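Trainee: What follows are several structures.
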Structure P
Amino acid sequence: MAKIVGFRLVLAVCALAAPFAALARPEAEPGYTVDTIADGFKHPWSLAFLPDGGMLVTERPGRISVIRAPAAGSPASRTPVSGVPPVYENNQAGLFEVVLHPRFADNRLVYLSYVQGHGLSNTLRVARARLDGFALRDLAVIYEVAPKRMARTQYGGRMLFLPDGTLLITLGDAFDSREAAQRLDNPLGKIIRLRDDGSVPPDNPFAGVRGARPEIWSYGHRHPQGICRDPETGRVYSTENGAAGGDELNLINKGVNYGWPLATFGRDYSGGRISPFSHYPGTVDAIAVWTPSIAPSGVTVYRGAAFPDWNGDIFVAALKGRQIRRVDMEGGRIMGQQAMLGDLDARMRDVRTGPDGLLYVLDDSNGRILRIRPARGWTGG
């Protein structure tokens, strides 16, 4: 199934972090086509591209499948992966991310983030296993968030390997523990950095600091639901859900405090103020803030030949916003924003740049893998 969509620039329905407010510019790009690659998923959460052209897809209830993209006129093949660890699924809890080890072609290692436990005591785990055909073998937990919690929301759970082979993991504040995001003796509300075996690199910013968790890379986060790295510039970006508004796109750097809950544009769901400050000394502002909330999730920096005019732009999957948000970047500055796929009226969980230079999207509402390609003049590559 394919759908031709014309480009429509929208003024961002958001408050952009100064000095980028109200910036937009006209577009003169061709249309794009949206294909459904596969469907029938229940809350698809994460997507990883295999070296042989297949894809690993996770579903929040605790399933992983290998998907082979269809040839012309043929359906995609879908094969379940066995050996997935038991997960606790309730509200936002479940199976989250799957990422490949940087040397996957040699060692076949994959990494999973998921919730373990029950309603009175649960937590986020990260495990690694060896993908043997369509089975996970030798699964071992390399990190577990402590203390455990009763809340079933705001886990984080996105992961990203850096060029040095270390692993970044986003951790939410568990909703009821927002103050923990500012405490260095607690992993909640943090992005952490580990070696591929779960040990802590000695050059982490708080390694050796008395009373601090040595795995912490950055702090002051609420619910970071996406993380990606620009392969050209090396910049790392993370999306973060605010409360009632105050969603953020952050440029992530070592040892930085991103402010939650001291500084935020959001409000409590009751309507009350969380903080009197939208900026706070010693904290770093987001590069973009969305109010009202779009509930940003997966994020990617586009680098590819299929859409030359998108090169370097940031694409954000939005759940509440029911769209893919293109953030037009020029030299590290935001020049404007564009809402895409809004006519599909679907919660968008993840967006990835494929090895073929096309964009792949996980539609949470309808359980589909979507592909965005040029409407004309594209022969692949």
Structure Q
Amino acid sequence: MSRKRLAMVVTIAAYALLAAWAAAGPAAPALRQPTAARINAIFSSVTSPAAPGLAVLVRKDGKTVFFRGYGMRDLRCRRPVTPRTDFRLASCTKQFTAMAIMLLVHDGKLKYSDRLTDIFPDFPPYGRAISVRNLLNHTSGLADYEDLLDKQYPGKSWEQIPQIHDAGVLHLMERQTGTQFPPGSTWKYSNSGYCVLAMIVQKISGMPFAEFVHRRILAPLGMTGTLLHQYGRDHVPQRAYGYTRDAGVWLETDQSPTSATLGDGGVYSNVMDLAKWDQALRNHTLLSAAEMKPAITAVRLPLPSAQWPKGPDGAPVEYGFGWFLNPYRGHSRMWHYGSSIGFHTAIERFTRSDLTVIVLANRTDLDPGALALEVADLYLTNH
């Protein structure tokens, strides 16, 4: 199993444990407006100045109320994490990929009902059953490209497998003869689908995926420190390197064979830029509320509720376009986690409560999702 997949399994298990704890009973009453000291205590207790760390952002009612960095972003040069430190977002990237697709729909250049074979005429016949909507909400059934890489390089360690790009994932899908299940019949998280979505953006827009995201999302929002990192083509401004603790020693585990794909996990960003992203989502800066509705509408499956697949929080999955939508203790939210080699991330947006908590970590022994919910518990009350 690749490190990226192992990290995702660990994160999902952690969310499941958290969900079980939450189901045990309501939270104790908490202050609606906690002090910075109470928020700081959550993170200072699990980090240290000399170890890899994390960055935190808390926004309430459209205003940033807390932001801070903890620990080191680069152990070689002893550089600390700050609110401007760029972390690999991993799967939190998917919300940006989904937005790129939605902007093409807004432009009238694409429809959610378009099929893979409409966009890529040379794609195998099985692509006729796969719509853009299926790719967005993880109901396509496409083969897992990481599994295919493992089969392509049997017996090789992750260090020996060359990095794959989004185009390479598309080519792997073109060599398959079918899907894991009939498209639309069930739900299964698919990194392959989001790599293919990146290639759709490139094909329809006529420009590289990274350039489209920069022109249509990052630049208009003033997210100057955010980019889709491509080795040898750009420079990550204040880059955090990923680390894993092994036998008491921090190992730099920053890159894997799947670290070069962009659509499923290639965005690097910092909490100050993500405050701008959060504000844009809140104010419908890029798309109207009506245009955003499909992204925050959970996919419906032709299955009895008891047979629905479980999401990372252990509940029957609710997923839109690049966002999980399962509520937390009765509070509506749109959220996502990210797990890749050396990085764990979480973005939690409680839409009706107008609360956002973002935690980005460059170490794999912390659970940003659990930490973010611990902060949320300081604000959210049962009512």
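What follows draws every value from the coordinates through simple rules; no lab data is involved. Note that this is a predicted model, so its numbers are computed, not measured. Cβ atoms are built from the backbone, for glycine too; each structure is taken alone.
Trainee: Output the label of whichever structure in P, Q has the greatest value of relative contact order in percent (Cα under 8 Å, 6 or more apart).
Mentor: Details: P: 15; Q: 27.
Structure Q comes out on top.
Trainee: Matching task: -9000 is the computed value of helix-only ellipticity at 222 nm (-39500 (n - 2.57) for each DSSP H run of 4 or more, over all residues; to 500). Pick the structure from P, Q. If you can, show how the numbers build up before the last one.
Mentor: Numbers: P: 0; Q: -9000.
Clearly, the read-out refers to Q.
Trainee: Another question, then. If mean count of other Cβ atoms within 10 Å over residues 101-108 comes out at 17.1 when worked out from the coordinates, which of P, Q was used?
Mentor: Q
Trainee: With Cα Rg over 2.2 N^0.38 Å, for residues 93-156 alone computed per structure, which member of P, Q shows the largest figure?
Mentor: Q
Trainee: Further question: Of the structures labelled P, Q, which one yields 21.8 when mean count of other Cβ atoms within 10 Å over residues 237-244 is computed from its coordinates?
Mentor: Label of the originating structure: Q.
Trainee: Oh, and also: For the read-out mean count of other Cβ atoms within 10 Å over residues 149-156, a value of 21.8 was computed from one structure; give its label from P, Q.
Mentor: This figure was derived from P.
Trainee: Match the computed value 11.6 of mean count of other Cβ atoms within 10 Å over residues 229-236 to one of the structures P, Q, and report its label.
Mentor: Working: P: 14.6; Q: 11.6.
Here the read-out was taken from Q.
Trainee: Hey, FRET efficiency 1/(1 + (r/R0)^6) of positions 181 and 373 (r between Cβ atoms, R0 = 30 Å, to 0.05) derived from one of P, Q reads 0.15; which structure? Walk me through the intermediate numbers first.
Mentor: Numbers: P: 0.15; Q: 0.45.
Going through each structure in turn, the value belongs to P.
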